[in-house]
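Next up, some structures in structure tokens.
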Structure I
Amino acid sequence: MTQTEITEPVSILGETGRPQNFGWARSPVFTYNPSLLNAARRKKSESDRYILFSPTHAVLLEIFDDGYLGYLCISVIYLKDRKKSFVKTLVTPFSLGAFDLPYDSNSGSVKFKQKKALVNFACMEEGVRLIKVDIPNFGPRHESIVGQVVLTPLEGAESLVTHMSWRENAEAFSCSRRSPGYFAEGVIQFGISEFVFTRGDGWGIFDWCRGVRPRSDLRFWAAASGQTGDHHAGFSVGHCLADSSLGTENAFFLDGKIHKLNQISFPASLDRYKPSRFTSSDNRLEMTFTPLYEQEENHQMFFYSLKRRQLFGSFSGKAILDDGLKFVFNDLKGMLERRKSRF
């Protein structure tokens, strides 16, 4: 399959509001101006998500606006003691742009405030990102969660940016940026527990999505980031009902550089007790995911539904790089997600 790499800045929307210029890029060259959209605000889907990993913990923070439903989701995962793990979602019905998520993945800030809860994602100079969280009465025993983490990109790190359409829906599209190459440094305190992220032992993944939803979609996504020997390794692989013929959501990253992949086969069902196997259609990626923790969400509002399963664990396998060399990785911390939406 021939994929179209975009190397110069282009608009993802034409003058009539229809999506255009589909393909993939190594940096955020796609410009997004939602004022051009003809689609109703309730059909717009926007999210900013960060996933942080240390050898012992994972923290997921996501602000999501799907028109009919918006929420802040925070997960604290004890990779070595799943019984302590906890997830909480603060829902905003009919969000319809209330979170004011920025149009550009390289600038602006995202702030969520609900009563005494505060979460802030801020873009800083040279690609550095700052995450702040302060939520009292967060945990099952009214524990608070508070702290801040700085994400610094690896030198010369690339991102996998994709822009895809739906064949049966001319106004629907999905533009995403996945960046698994960040050093994470900081502390998040959850009750009496401290999640410490240090350079070389703390890693971050940035996931940014903007688009217009079709009436229904089934989406798979997996990503990981960490140190393997003397190298940083990571990946972002995905599959949904959009047309990915001009650029898949799949790439392996070595020391921040992209090695582009074709289609990835995801397991038909996710088993929280058994490893899952992944392969690419070009035979350049083979890996096994071993789950450690699972969480589920099910949101229903009138005619709108969103169901999601997330598994956290580790990936091991091998990737064939662009120069033909084989790279073997073991115990990369990451997550696997299945999301189904309909309205």
Structure II
Amino acid sequence: MTPASGATAAASFLRPQILARRARLQAAAAAVSAEYIHELLDEVDAALQRIDRGSYGLCEVCHDTIEAERLQANPMVRFCLEHLSGRELEAHQQDLDLATRIQTRLLPPCDLHQEHWDTHYRYEPAGPVGGDYCEVMVPEKGGPLFFAVGDVSGKGVAASLLMTHLSAILRSLLSLNVPLVDLMARANRLFCESTLSSQYATLVCGRTTDDGVELCNAGHCAPLALRGGGVERLDSAGLPLGLFCGGQYAATHVGLATGESLILYSDGLSETEDPEGGEFGEAGLMRSLESRFGDNAETVAHGVMDDVKRFRAGKRPADDLTLLVVRRR
């Protein structure tokens, strides 16, 4: 894509957001100083003028395309990273550092043990922050283990902010102790009502039961069951969160015996490429798992990620990688 065509796409996508921002500024005019409001309105109007001229999304110094994730986070930006001032670069780095700290604190402990269950996950963002979601929680008053893996639309800081929003929604809903299908439907409605129409998230979540796990899938990669000495693909998927506010979801039960595991992952793992452009794929993941039946959750997770790294052969990952293993012990 040429810089001009990339800028046109950005303008088409972000113009409604910029207009909405202008309307909110006008609505707040009575609560802030007139000088400040006029300054902000001038900034918004300048962005709209750049759209009309066809120069929106292009750096005002080098005329190359501004980074998409920065435009999504702030549609007013006028310069690419290479042409920020020293003060702007410092502020940008501070924002990245803060986002990284926030995201790290949102992640659960790598190992969680319940009476009959062990979990272990690997979370490797492609950059300083990522858009993958990983959660493992044991209710304070006891009860089943909750676990989830998801992936929000976009990349970089904008995606990490969306992931943080999804995490807050799910954590608040978990306190209500509602059935899994109701939790997913409510999360979908809240996510849909509080995000842009172009934003969505795939998610698969579950709870442990006496003889296995209950799963609910919203458009995410099909989980895999490491059981019976083999690997089984668990087909069942609803619509991603955020597409339709009235989305409905179904739950399925998966039996797991002692020593058997459930594997959740993000598409960054299955779509990992080698230097020639070949994909690791779901088949590669299943082959990696076949030799790990009976291993504990940590050994399974590290073994798979080692196989992915060897397959990549030094090629930089293009997307976030997340793998969660839930094993009955």
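A short reminder: the numbers here are calculations on the coordinates, not readings from a lab. The structure displayed is predicted, hence computed values, not measured ones. Cβ atoms are built from the backbone, for glycine too; each structure is taken alone.
Couple of notes before you dig in:
- When helix-only ellipticity at 222 nm (-39500 (n - 2.57) for each DSSP H run of 4 or more, over all residues; to 500) is computed across structures I, II, the figure -13500 traces back to II.
- If distance in nm of label points 7 Å out along Cα→Cβ at positions 62 and 166 is computed and equals 1.9, the structure in I, II: I
- Identity of the structure behind 5.1 (criterion: mean projected area of the Cα convex hull in nm², for residues 158-197 alone, calculated), options I, II: I
- Among I, II, structure where mean projected area of the Cα convex hull in nm² as derived comes to 16.2: I
- Given 23.1 for mean count of other Cβ atoms within 10 Å over residues 126-133, calculated: source structure among I, II: II
- Which entry (I, II) yields the derived value 0.80 for FRET efficiency 1/(1 + (r/R0)^6) of positions 46 and 150 (r between Cβ atoms, R0 = 30 Å, to 0.05): I
- When distance in nm of label points 7 Å out along Cα→Cβ at positions 54 and 286 is computed for each of I, II, the largest belongs to: II
- Cα extents along the principal axes in Å, for residues 78-181 alone from the coordinates reads 54, 25, 20; which among I, II: II
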